[in-house]
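Okay, got some structures for you below.
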Structure P
Amino acid sequence: MSQIKILFVCLGNICRSPLAEGIAKEISKTKNLKFEIDSAGTSSWHEGEVPCADSIKIAHMHHVDISKLRARQVKRTDKNIFDLVVAMDADNKKKLETLGFRNVYLLGEFADYLGADVPDPYFFDTFDEGIENVYTMIERCLTDLIEKVENGTL
């Protein structure tokens with residue numbers, strides 16, 4: 001299998017897409033896959049910032065380190081670099097398609113989530129308000145997505 005390049009995208013690139021990047025890298029490492037994995041946001045609001053504290057904390061609780069990642073805004077040129085572009089929600093999928101990206105997937109299309117948006121923990125009031133559910137959803141969807149890529153069904 002040739003190297004697959006995957007880009008995960010959310011709004012600010014400080015909560016969901018860094019989690020997806022970190023989890024996907026761990027899954028790929030465990031399976032000895034040679035994937036190139038990155039994340040970005042459709043906005044530039046948090047350019048250069050580390051992921052939010054809650055995302056770093058929940059990732060750490062699952063032995064995934066995302067603390068060294070830095071937010072960046074998606075670039076039009078990304079559409080020529082990445083084989084798969086995976087949005088965390090329908091709004092960001094639509095924004096990517098407006099920018100000319102083709103074959104953009106919703107992460108919630110995988111693992112029987114029926115196309116659901118990944119909830120944005122940036123808007124949660126407390127750490128405990130569903131962050132574990134967000135992590136679990138991302139992890140399950142990524143496990144399914146990576147399996148489909150491995151099997152050539154995606």
Structure Q
Amino acid sequence: MKRRVVAIVLFIAMLIIMQDPSTAMMDERPQDSKELMFQDMLMLFLLPHIDKKIDEIYSNILTESPQVYPYFVNVEKVQRVNGFRGFHFSITLDVIPTIGPHIPVGEDQLTFDISPVNPDNVKLVSWKHVKGPQKSDFPPNWADILK
């Protein structure tokens with residue numbers, strides 16, 4: 001009899017836990033979308049060009065070259081230069097380069113011209129150093145990378 005009561009109580013407890021909305025929330029994962037996939041592909045295409053400029057910008061500021069991860073690049077603005085279905089684009093990116101264990105070292109805005117006319121298809125049109133590294137932004141064991 002005791003076993004039957006314990007089994008029924010455990011069964012009811014499991015049903016309550018499975019019905020709890022907070023446990024259902026744990027199963028929800030961010031969904032991939034076509035837009036996100038295309039943005040990630042674009043970042044892989046542009047990453048060498050971004051890295052080159054970021055290395056140049058931070059060479060006078062840091063003793064090490066920062067890393068740029070595609071998920072720390074946000075597309076601020078995209079436009080077709082020559083109208084509907086044209087393959088000439090202007091894209092402005094907000095880039096947050098990092099050092100070591102993802103320590104942000106600044107923020108930069110890069111604008112690229114992507115066109116079949118350019119020999120490499122990609123040309124950096126402009127850049128703006130929005131925010132630079134501050135010594136207070138670094139943990140003590142990483143502060144020595146500032147020049």
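Bear in mind that the values in this text are calculations on the coordinates, not laboratory data. Since the model is a prediction, treat every value here as computed from it, not as a measurement. Cβ atoms are built from the backbone, for glycine too; each structure is taken alone.
Source structure of the calculated read-out (relative contact order in percent (Cα under 8 Å, 6 or more apart), 16) within P, Q: Q.
Once mean count of other Cβ atoms within 10 Å over residues 54-61 is evaluated on every structure in P, Q, the highest one turns out to be P. Identify the structure, out of P, Q, from whose coordinates Kirkwood radius over Cα pairs in Å was calculated to give 15.2. Derived from the structure labelled P.
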